1. Tell me which of 1, 2 gives 185 when you compute volume of the Cα convex hull per residue in Å³.
2. Which structure, out of 1, 2, was distance in nm of label points 7 Å out along Cα→Cβ at positions 187 and 235 calculated from, if the result is 1.3?
3. Could you figure out which one of 1, 2 the value 1.3 for distance in nm of label points 7 Å out along Cα→Cβ at positions 219 and 243 was computed from?
4. Ranked by distance in nm of label points 7 Å out along Cα→Cβ at positions 75 and 107, which of 1, 2 sits at the highest value?
5. Thinking only about relative contact order in percent (Cα under 8 Å, 6 or more apart), which of 1, 2 has the largest value?
6. Using helix-only ellipticity at 222 nm (-39500 (n - 2.57) for each DSSP H run of 4 or more, over all residues; to 500) as the calculated read-out, with -24500 as its value, let me know the right label among 1, 2.
Structure 1
Amino acid sequence: MSVVLPRGAGRTWRLVAGACLLSVLAACGSSGSKKPEPTPLAPVNALLGVRQAWTLSISASAAPLKPAVIGSQVWLGSSDGSVVALDAAAGRELWRAQVGAPLAAGVGSDGSTVAAVTVANELVAIESGRVVWRTRLGVGVFTPPLVAGRRVFVLGADRSLSAFDAATGARLWQQNRPGDALSLRQAGLLMALGDTLVAGQQGRLAGLDPNTGALRWDSVIASPRGTNEIERLVELVAGVSRQGNQICARAFQMAVGCVDTARGTTTWTRTAAGSEGLAGDESLLFGTESTGRVQAWQRASGEPAWHSDRFLHRGLTAPVVVGRSLVFGDAAGFVHMLSRQDGAVLNRLSTDGSRLAAAPVLAGDTLVAVTRKGGVFGWRPE
């Protein structure tokens, strides 16, 4: 995990992430202590029938680039600057485009326009495999753009928000936030909720007018604390669970919490030391902690429901809910399926043995996982 100084500060600070809290990250990185061994996987008696439907290959992804999904279509970005559209139902590539530079974050799409940001800080729009416009940004970006309402929204590493016309690339508005000394080199929270743009800005969940950027409400999930810049770093990370007007999100290595967006108020928060996003259903909220613990909370209250320590130190991705199962990947390329109700192991799926590039996604009735070697795997229920 990395944190970066704001533009103009002149260098990057790299920190070790894992089981350590932010307040002791520097000590953990320099202590020389041996990294814990991953918990061995026990044999699995498959209680949920799943078959591999297809497999494809794209360019190897050197950074975890979150795919975009609408229906059964998936859009993927890779480190060589290519963007690939896939039909998950048929297991085939629809088109491939080259943006001319490595991508800095995953891609976003509304089904028509696909948007991506390069390491050269260019926002690029693609339609049907053809680049239609590009524009220079004044800040680095680690969050996939959001394409919604014929606009492209960009969350900068400095927590600034910008809106662009999806047809022309013209900038419509920009909202700047006071800069902090450090920001997280990881995808932040950016999504649409009805006619409201929702973004994570530090430890706050903010609802904005997508036409102007004006703030409608904001709620605190975690607040900066501590006496130095590292201890005071707080960010909401990508991957939320939404049920109706309620959004539940994670503040990096600090807390999880739920917000009633109809009122703009925080329902509850609970201390949690994880760095990946959340998943959930109508009654439970799920997350993978930095230690490898899989944790479920009661959605209404935040009280713990169950946990599993079968996957400690295995480098887990964020989870996704698929039917009656909770699904996540690990650093060895396995995809695990647990019961949502009690965490019992239902099945284990294999890929190519390399770390998953991002959390698995559900595209139609197909579970899709992408590995660092560029393998793309699709599974369906038997």
Structure 2
Amino acid sequence: MQSSVTVQQRQQEQRPVPAPARPAAAKERLAALDGLRLLAALMVVLYHYMAFNAGAWSKPVAQIFTIGSWPASYGWAGVELFFLISGFVICMSAWGRTVGEFASSRVTRLYPAYWFAVIATALVSVIWPGINNVPKLGDITVNLTMLHEPLKVTPVDGVYWTLWVELKFYLLFALVIWKGLTYRRALGFCVVWGLAAAFATTVNVPVLDALLLPDDCWYFIAGIAFYLMYRYGPNLVLWLVVASCYLISQHFLMQAQTHAEKYIGRNIPEWPTTMLLTLFFLAMAAVALGWTRRIRWGWLSTAGVLTYPLYLLHERIGWVVIQHTEPYVSQYVLVPALIAAMLGAAWLLHRFWERPLARLVKRGMNRALADMRTARERI
């Protein structure tokens, strides 16, 4: 009996386990991630203003910006960087939370700014029609739920498609949080999700494609693996997960480029896309390995909170501004001034709408969670 206990103890000692979590890993705000968020948002903004042929400019964009339109043509890849960051941040923020607390944090984070953006963009489209289709009242109300995509309702702004992708990621990740988020469960989720997504591409079942996100899941999975590296330290399994996601995502990124080229109006070389993807993964690896801890510039935190309202506001409102001011202002003055104005609008939205309303929403969500716990105890 004593010898068998000794064998079991030796097996447990030899079994590899994750290193202890870093003390502040779950609560530390990473300025480098805020900087990457800002970079991703500006990439998307430049793409819509200097490469996307929406009809806002009087001529094709490539004729307006003979040089600048080429680098801006790759700005659509900023969305993939957003997804990569999201996997990292959501795993970090969900640690130690229940499903209810996680849902409350996501509702509080996503909806207040989104409600304002939907209403503001709809009003601008009604007052200054032309580039943007005038949204129907029924479509606007459905857009406010953020469920317009699955309900096949016309979005008030085209950039909202990414929000439905994010929501599906949250729903899938909630399955792990429900059981209690641990290293093994997070890693198992990455492996199972990746294998299931790969399987979904072979069977051609629309429901599986819609649920498992075979085109975009690789960024979220890699982001989760990067956070596990940040929290517990790197190991071979985590590097294999990241490397697999990098290699697979290149394939789907080329498909995304083909889709973007329809709006750009011309074919663009593929090598810059691969280079950008490589830089995105290298930047996230630097964060995961702790190489960016010394970056503590205060303005990056402010930039981080502005990226979401900037992303929501910039596209169709910006196109209206371009259409009505292009005859009077040089394009090389108009675009920088417009981006600065959008950043200012994003700050005003955050300061005077998003923050106050988010506090009210959070208070209401916490009260609802408390009522649910009380009702459950009474059963």
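Readers should treat all values here as calculations from the given coordinates under stated rules, not as data from a laboratory. Given the structure is predicted, the values throughout are model-derived calculations rather than measurements. Cβ atoms are built from the backbone, for glycine too; each structure is taken alone.
1. Numbers: 1: 127; 2: 185.
It traces back to 2.
2. The read-out comes from structure 1.
3. Working: 1: 1.3; 2: 2.4.
Working through the options, I get structure 1.
4. Details: 1: 0.6; 2: 3.5.
That would be structure 2.
5. On the way: 1: 15; 2: 28.
Biggest value here belongs to 2.
6. Working: 1: -500; 2: -24500.
The structure behind it is 2.
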